[in-house]
Structure 1
Amino acid sequence: MDTTYNVKIWKTSVYRGKRKSSYTVRWELEGREWRQPFATSALADSFRSELVSATRRGEAFSLTTGRPVSHQSGASAASWYEFSIRFADAQWRRTSGNNRKNVAKALMTTTIALLRAPLPSRFAPVDVRTAMREFAYNTRRRPEAPPDVAQILQWVERNSLSMAAWEDPRKVDEALHALATKLDGTTAAASSVKRNRRILNVALEYAVTHKVLSANPLPKSPGTTPKTSSAVDKRALINPAHAAGLLGWIWHRPRGGQRLHAFFATMYYTGPRPEEVVAMRVLDAQLPDTDAEDQWGELLFHTAQPEVGKRWTDSGEVHEERGLKGRAKHDTRVVPCRPALTRILREHIAAEELKPGDLLFPGEKGDLLAGSVIRRAWRTSREKVLTPEEYASPLARRVYDLRHTCLTTWLNNGVPPAQVAEWAGNSVPVLLATYARCISGQLRDHQVRIEAAGDLPDLTAG
């Protein structure tokens, strides 16, 4: 039962501070103490009188909210599990595959925190989490749930608390703690915690919009969300010697080495995102003729093919075709192609015998280049080329660090931030927030400019 008649109402406690006083109504349900603070004694007395009147009428109190049943909102009539399914379906229709996965993970963790009973021993915790993440919150796969998964989800549905749980501050704290904790009990990364709380906040705002909750219960005070930084770790950037060593090893790789060398060189010299390079066609590389004196070309980026997994795309394909990040649909971005890269790409196109409509960097079967192939080649090159100390460090740990290195190089060599932002597909504020700590080599020039303003007269001179 979610209600009780075992109620004890205590005297209002008063705290008199230096600036103001507070009045707290206290009562007990089945041995659990509840508190409600008020700024004035009149408000506290009024609320306490309502509790006393409810007990005299023989009214039951909710063990979830601590209030008389008559005080409950419509939230008590809705199950959190059923609501979270509706929210996941609404998000599925308007979000990308990666976002769908993140929504499923956040809702899975929250649902486990809002169960009224511990998991039975016949269900392994990992199976319960998999069932919810891969089927309950996956709109496309939910009807395909096998019998053992359906059994788990039926138990979860029966044991899910109502939406009234969000009116209990303790339950809110439990849910937020679960979102900030990994399976082994350690604290999750700040970026993961922030993402999970953002998704939960959207879900509860959705509940308010659809009249399931009267207000969003998540705390709004500063400091309740962990701080994150978008700044690039300077230790991850690659110097030319490291870049030459890493890309050189990849070029000599027996299987697809020259193709992957051209892929990584494109990232190093022009700074696109990996999913943008994967989507490039041969005709997107506008290269000069071989006998031209000026070997500068242009690369056209207009599509991204992020790898999200076939379970999370509408098409059932591993990659999801999208427009450029942060750009309007069908928008394009043109980036200069320096002579060194022009030669690499021209040789690559000739060696692969690619036609204008072909993928510029195809996989072995002519399809999209798999992310696992890209990551494995990069990881192996680091292991073979770097020293043990360098390999253990953040140096070039991710393929994405090639993009960071390119953009930082442009900024350090005096290319205006607005131009770098245009080539990179970022806004200027995001660019500066991300790379400001990595800009170096311009201090002397800055000092000269500062001194050019002149000094004040020397008052100690005769």
Structure 2
Amino acid sequence: MGHVNTSIDRLIKIIQQGGSVRTGIDIYNSKKTKTIEKTTIIKDENILLKLRAEGIQTLPISRKLGGGTWDKQGTELKLTRGEQIDLVAKDVLSKLPEIDKKIEQIEQIKKEASVKFENAKKNIKKVISDIKDTGGEFDYGQVENTVTELLDFINTDESAFSLLTREIFSYDDYLYNHSINVCTIGTPVIKHFINKYGKQFGMDYPEKIKEISIGYFMHDAGKVLVPEEILNKKGPLTDEEFEVVKTHSYKLGMQVFEKNHLNDPLIVDSVKWHHGPMFKDEGRCYPNDVAPEEIPAYVKVCKLADIYDALTSVRCYKNAFNPIEVVTDLFTKYATKGKLVQKVLLSFISVVGIYPPGSVVFLSNGQMAYIIDSKGPILLVFSDDRGGALKHRPDPIDLSDPNRVAAGLKIDHKRPMTTPVKVYNKLPKGLREMIFSK
């Protein structure tokens, strides 16, 4: 074969440490567009991060054709064939408990998350109802207790809510679901940012996560005061109607917080500015009297979580976008827009699991697979290439394995992820019983 398929995470780490990479082979993205020339010396990690966001786990390095990896001093780094696959994924696979037990753990976490989610939804419904009835007042203690309970669970498993709301979705509950989703997506991201980049950007206060999370939970509180005929309109908004909707953040949202005597910037900033600009001259942002550098990192995280959840959720007037495409588009739009935006974006991509455990994906050969671990990813194929149920018990496979890569087996990004309940009849009996056991 003449080349070594090397973990893209390994190559990113080399560049982050000041080194450089040359593949020796032309690299194409998922759209079959040449992304890296074979002679290009790569020193910008963003090139590889964009490929990883598209689901590419490994890259070929051909020394025979001039490829290689070098450290900061220019000394060549030797990559053995033991490094062909994603080392993290391989290590996870070797340490996984019995597959049955792993699946049971995934489904148990999802069941526990469902209970937490329903409790949070009940509470946010009460808060929204109070705001509507009183013109803005709500029980802050109830919000604080709800967010504290969500935080405790997120600390146990950051990806627990990843696919949950898609399984129990209701059009009428979008505002409630969205409030919880932005909180449970944004909180692990800002935790990652603070832990890794907090000192660099003056945000070294992990003890303030709860206040930031409350802001995420309440970021759309002002929408309750937008007239229902505009908020729930199924067709496109007129320019005048859109101007009214825009006030939900910087005007109506702030009215809600002022009425409740809340002025902590860690809470109110996400309400006020989550539609603000990430960079100069970014279009369709509001309010228009705030500069990008005035918007803190935790608000930028809120904006990414807001966009991601809005685009990947089904609405009465649109279908959901594929999460992989959403992450890729976010990366393309924001990756070159300043150091702070870059680090916020890197934190978002690092935390938001593109392939959450317990979800179902389609493969390039037409088969369906159940995700066991997002690293790799490691999965169980359970259908034939025509979508029919397999008669034999599936074995786990690691998509970062070089043999799988060489064979061209990968996740079909054109087909969105789904949930086990939607492919119930395709699941082998044993897998079905483990997932849906009471």
Structure 3
Amino acid sequence: MKTRLSGRNLFFIGSMLFGLFFGAGNLIFPVFLGQQAGQNIWQAVFGLLITGIGLPLLGVIGIGLTRSAGVFELAANVSRPYATIFTVVLYLTLGPLFAMPRLATTAFQIGLVPFLTKSQQSFSLLAFSIGFFLITWLLARNPGKLMTYIGKWLTPIFLILLGALILVALIRPLGNFHVAAQGAYAINPSLAGFTEGYNTMDALASLAFGIVVVDAIRELGVTDPNQIATDTIKAGLISMSLMAVIYTLLAIIGTLSLGKFQAATNGGITLAQLANYYFGPFGNALLALIVIIACLKTAIGLTTAFGDTLHGMFPKLPYLALISFACLLPAILANVGLTQLINYSTPVLMFLYPLAIILILLAVLSPWLGKSRWLFVMTTVWTLIPAALAGIVALPQSVLQQPWGQWLQQLNNLLPLARLGLGWTLPALIGFIFGWLGQHWSARKKR
């Protein structure tokens, strides 16, 4: 039994956690932000780091401070039925129903489509998605090896390949920072970066990956709950520091790319242009490797977390059966109806995100406020309705054109900050105040 992790193992766990978080979306988005922000890049990056890094870090810290094994144990402070529903919906949405099919499709679109003719793409996507999720399944079978697969192998390879592209782009810049900002980045760049960082949904992932980090620390022989909590927080700091550096560098090369290329509709196009410009035909292969490894890392982590968590909640469901389901379903969904799936999954994410944020904040504040059911229940109850409204107004416009849809949109717009996707914040604060008052009233009654 170990009392604490060595610095080497702590770094590898931090590297593993970074690898779990950093998928293709995290790679593409900062580049797009850099192009849009132009001369306002530093304010935009500041806003991005608050939500894109700050919230996920708080999620990891919250798991550590409450000594929770994962999101179910954390959500059980509200109630066990609520924890069951919230956890299952969270993992299905971040796992086989939404995020994992998109990982395979994104890796294929950016990594392999440039090498294929249009007639080859349908069959190639089928073959690629089967191979992608077969590798994911093989590497997810042994959760105890996750630190080795991701922390020691895939993440270092990913960083070396990405580092080569970033380094060349910084040494031979295509432009400068004196370019006009566009859209919201010209009006309030910090708020634009803040809002887009909020929409990365990495705070949800921090709750989903909490169990993976805790299990990895236990696998290394640390059993003391206090030390597990400390090491979990340290791993979070390592991973988020690395992510912050890479976000910033990617945003910089996005802005500098405007010296040669026009602003693109997404960061993947810009990365492809840069890779081809600096490395020629080899650049396409380099970018393909970067994107495929980025997506594979996250898919393995999501599969492992899905199987680990649901097996813990429902012991009669074997881990191997759960990860098989988690790989088979997205292999199918990656090929059929993914656009429709995304349209209807986004509202679920918009509903889950406020509930996840209040869990994270209450967990982080628990050393000072405690884990009173009053606090968790009242804050959650007051957040549920505006969170549901946020999810409803994110439905496709074809649905919202119904009279009831228009009425709910108008109701949602009455909430302060609703147009920024933050309409839940004031009700959550009111619920928190009621919970705090109820907690003190209950404590006085017991005296």
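Here, each number is a calculation from the coordinates, and none is a lab measurement. None of these values were measured; they are calculated from a predicted model. Cβ atoms are built from the backbone, for glycine too; each structure is taken alone.
Match the computed value 32, 26, 18 of semi-axes √(5λ) of the Cα gyration tensor in Å, for residues 60-211 alone to one of the structures 1, 2, 3, and report its label. It must be structure 3, since only it matches. In terms of distance in nm of label points 7 Å out along Cα→Cβ at positions 260 and 372, the structure with the greatest value among 1, 2, 3 is 3. Of the structures labelled 1, 2, 3, which one yields 1.31 when Cα Rg over 2.2 N^0.38 Å is computed from its coordinates? Attributed to the structure labelled 1.
As an exercise: distance in nm of label points 7 Å out along Cα→Cβ at positions 4 and 220, calculated from one structure in 1, 2, 3, equals 3.3. Which structure is it? The structure behind it is 1.
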